[in-house]
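Structures are listed in the sections that come next.
Each value in this text was obtained by applying a stated rule to the coordinates, not by laboratory testing. This structure is a prediction, so every number in the text was calculated from the model and none was measured. Cβ atoms are built from the backbone, for glycine too; each structure is taken alone.
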Structure P
Amino acid sequence: MTSVMETEDPYSARRRMFASSATVVALAYLWWGSETGAVAGISRSIAPWIFFTIYTSSVIAAVLSFADSWFPNRFLHEPWGTYRVPFSTAKGLQAKRISVAKLLAGKLETFKIRTALLSCYEATSELANFVFLPLACVLPGGWVARRGDLPESVVMVVDQNKDITEYVPSVGLPRRFYDPSSPQPLSAAKRAERLAKKPFVRPQNRRQVEHRFGADAQVVDFTFAIGSVLASAAWHALR
């Protein structure tokens, strides 16, 4: 999952948002100027490739993020082929297939393929996050592809008899339900639980997603998909 706005420093977040918004405004003016001829010829010639670079970077970041999330053993962050059973001692077709796959993975690790992919992922995701940050705050949205490990949590609620009792939700509820000094009505907790079970989320904040769906929850981010479509449309319109 690509995520943005995770910094703990509010000033840093505002500064990044301002810089990102200024960049998006400049890109919008470059697109408009290239369409209307209001910018210099050199700007009109490089504008399509700027949007093509943004579009390509977002696609690369999405593919590598998906691979790193769904493949076992952390696809990009752990060495490939660190241990393998020799082909001659592997017993059975499945074991021999794994032995060959580990051998090839180890050779790719020797040639620094994983390191190159990791560097490419870090660079492209940083660019995509920065450019699409204003869009993520204006039009956030995503689909929960996989729920994570959510520890059991107990909230104090007020039942129909006005008694304070314990309630264990199946998903993370809004923070106000975890304040023991101000227990919420049971009906409100159940209503919030039904809403929190919906697969639509605001994926630009990783901490909120993990609180609601558990650690390592995977979210398909519509925000960056929309941004990629816009960048692709601009490239096709200007080329």
Structure Q
Amino acid sequence: MVSRETVNELLALVDERGNSFESSPGQARQFAAAGLIRCNDLVRGIHVLDDAGLGSLTGILERQHWETWLVSIHVVLRGEEALHEVAGDDIFWKRLLSEKLQLGFAYHDDWEGKVAKLNFKKLADGLPSLLAQAGELVDPSGVQGYDVTYRVQSLFAVHAGLATIGSYLLYGDTAWGIIRNPPAKFRTPSQTPALHSAHLANYVFKAFGVPTEELDRIADRLLGEAKAESGV
């Protein structure tokens, strides 16, 4: 099982190295760095919820962590093209809200790029080839994080339904009751987020010319602990 000690070591390293993440305005690498720091906070939030006995809520943050990792990986690897897609998504939603809520203001009328909401499935589908181009060994036919994390956590942690609300039900033969603070659906809620954070950190560190030796050591330990947990 991935230990809290190893995860905290990763968080501390990213915090320390984050002090050197600085760029001139508009650089894609700076947005990716901001994504990495948000990933740090999301992992900490998972720990806070888990320690407070609110394990059933940790999947909400795990899904958000996956989305943050996915978008940030695209930006750090694809640069300005991906950053423009993020901007187009922001403009799409703010214009829509302005219209629906009758706020009466125009948002970035001078924007000449595409205005469209981000499609996380499309981003996930394009990730294997993107990582392969970056030199990673990727199995394009393998199970994707979109299914393992996004869809799983959407069902068990995010969307109101039987899997989420029903986890608070205590079923009996003659009566049903309520379960207070049901546990997390998965034993180590920060394991996948920590692995994704280490993955993103590797690209962000390199984008800023930050040495990765210590990061690699922590990432190897995380991976080893995760494999031991799964029996691989």
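A value of 11.1 for mean count of other Cβ atoms within 10 Å over residues 18-25, calculated from one of P, Q, originates in structure Q.
When FRET efficiency 1/(1 + (r/R0)^6) of positions 50 and 114 (r between Cβ atoms, R0 = 41 Å, to 0.05) is calculated for each of P, Q, the greatest value falls to P. Between structures P, Q, where is distance in nm of label points 7 Å out along Cα→Cβ at positions 154 and 210 highest? Largest one: structure Q.
Of structures P, Q, which gives 16.5 when mean projected area of the Cα convex hull in nm² is computed from the coordinates? Computing mean projected area of the Cα convex hull in nm² on every structure in P, Q gives 16.5 only for Q. When relative contact order in percent (Cα under 8 Å, 6 or more apart) is worked out for each of P, Q, structure Q gives the greatest result.
State the single structure among P, Q that was used to calculate FRET efficiency 1/(1 + (r/R0)^6) of positions 146 and 170 (r between Cβ atoms, R0 = 30 Å, to 0.05), giving 0.35. Mind showing how you got there, number by number?
Working: P: 1.00; Q: 0.35.
It traces back to Q.
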